[in-house]
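Right after this note come the structures.
Quick note: the coordinates plus some simple rules give every number you see, no bench work behind them. What you see is a predicted model, and the numbers here were worked out from it, not measured in a lab. Cβ atoms are built from the backbone, for glycine too; each structure is taken alone.
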Structure I
Amino acid sequence: MYIPPNNQGPTDAGEVSAFMRRHSFATLVTHDGQAPFATSVPVLIHEGGGAHGTIVAHIARANAQWRHFASGEQVLVIFHGPHAYISPSWYETQPAVPTWNYAAVHAYGVPQIITDHDRVVAMLHELVEAHEAGRENRWAGEMPAEYRDKLVAGIVGFEIPITRLETKYKLSQGRSAADVKGVIAALSASSDQTEREVAEMMAEVHQRLQ
């Protein structure tokens, strides 16, 4: 992805891994030989396996995308962080134009299909646990084995050892301190939770730049 020097995201492995876990509903992008193909999918991030960890996920067997894996080519998984429209009215420096602040991580690797039934079942239990933990009246993921196995037969589990990561944080780097302060104040006062998250990320990034 295009990353101007000012917008280079974190390179710390732990921080990038935490970002991917927090924004784990990702976009899997492959190529069928004629055109790109994308699927939105919940993923797990495992330590080890690849240079930057391993992505573990599944898609419907009826989704032909898993057949693209046979090419042995790299695929792209896009992790979308918080994003927000930035109004020039928030800047002290004028004239100015609108822009968009956002954070994203792109992960690359060659996918491998998980053929072992028990591993697929374990992956599904882990995915459920990751999203049910801490909830009231949480669902334990238990179901009759026959029913479970019928569902498992309808999906394809896979893992992607991550060979390369790209991180981009476009969060008003390069603007004056007064402009940044104005943007953070406006986003922090927003009723939109995502915009407030952008403000928090901006505050963290610009504190490091000081």
Structure II
Amino acid sequence: MKYYDISLNLSPETVSWVTSLPFEVVERRRMSRGDPNNSSALRMSAHAGTHLDAPFHFVPDGLTIESLPLDLFIGPALVHAVDAERQITKGHVEAIDLRGEKRVLFKTKNSRLLHKVGYDPDFVAFSVEAAEALVARGVKLVGLDYLSVAHAGEEQVPVHRAFLDHGVALLEGIDLSEIKPGRYELICFPLRLRGLDGAPCRAVLRDLGASSPS
């Protein structure tokens, strides 16, 4: 049995969303300075690094992150590779053999972009029609290997709403660069932040030992 950590290391060098608060570590105490212990504080966005979006992120009366059912965040998941230049389309979604899958993680060229310090606006994101197609097929959690499922600008709201209006959890900022397409067990519990629109998480895949077409 093998586990794969698909989370980003969080540090000031980690790529961040174009409008996000920069990640900052405050060194409150350091033994190297003569303090009795090492103690740190963090300043960060709730959507820093590998994180989950709750419906409340774009839905005024949507569920907040601590209210989402825990079974969303653990269970079988399909990692599917998409060769797209800028957008995952309805056609890409309809070509997937979901076999009743409730969790789908999309591996794209983005996994290379995640290791760049700077934000890259040319990442692969979902079209509204692709989001609607995933919802129609009963998917409950969608993962993407960049910091948002939608491009910045006018696509942000309609793409997110296409998912979040239907209670689909969004796992963003996963690193699939070393992951082969196939079926795994996903574990990605978010921090229990009361009343918030999202939260960082530690996302892990467990190898089930079964192969799957890409």
Structure III
Amino acid sequence: MGLFKKEKKTNYYFASFPELCHYSVICAEMVLDYLRNFETGKEEDMKSRVHEVEHQADNKKHEVTEKLMKEFMTPIDREDIMNLLKQIDDVTDAIEEISLKLYIYNYQELPPDTVPFMELTLECVKKTEECLSHFPEFEDPAKLAPYIQEVVKLEERSDEEYISLMRRLYVEEQNGWVRHKAEAIYSMMESISDQCREVCRYMQTISFKNL
């Protein structure tokens, strides 16, 4: 027996899941920074920078998929790997959608509480990345459960915030176009948290399948 204990090597796919999700975190941080420092005329630059990161995420997903096609043995079912990759990619795509709509709709001012709502959304994305980093423990659902529950709680907070903001919007805002633009951005943020929840629930499903 050697003098030094060898560290357990992380499987390539398990390492790739949080790495792929980190692109989602970066995109969400870019959008939040833009919203915190909102200034008309800068939305195109923000959109381009987010798209570049989303493109890097697509390349990473393609890299993992190419390896998967050639792999003889995988730690979990190939279909589960593919589905999880897609769900993580969907988070990044949902964040990019905000950057696109901010550009297309040409917001001259932000709807109320847009920044706090995006802060909550970013927190949910970060917790999803953290949850994915613990996925190597998938054979023990009890170890994964606390991380999954954190994401679920954040998604529930996002739902509550969405309902509250939408209620206030339809009670107080009479301008239809202003209301439409506010509803769009609120709905997209809520959708991101929903997708984060789906990523974590799918992790849980894989865990139970491999007991």
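Observations, loosely collected:
- Which of I, II, III yields 2.3 [distance in nm of label points 7 Å out along Cα→Cβ at positions 23 and 135, calculated]: I
- Looking across I, II, III, the calculation of FRET efficiency 1/(1 + (r/R0)^6) of positions 95 and 151 (r between Cβ atoms, R0 = 25 Å, to 0.05) that yields 0.95 traces back to III.
- Read-out log10 I(q)/I(0) by the Debye sum over Cα atoms at q = 0.08, 0.10 Å⁻¹, computed value -0.32, -0.48, structure in I, II, III: III
- Entry that produces -9500 once helix-only ellipticity at 222 nm (-39500 (n - 2.57) for each DSSP H run of 4 or more, over all residues; to 500) is calculated, selected from I, II, III: I
- Origin of the value 12.3, 37, where Rg and Dmax of the Cα atoms in Å, for residues 79-166 alone was derived from one of I, II, III: II
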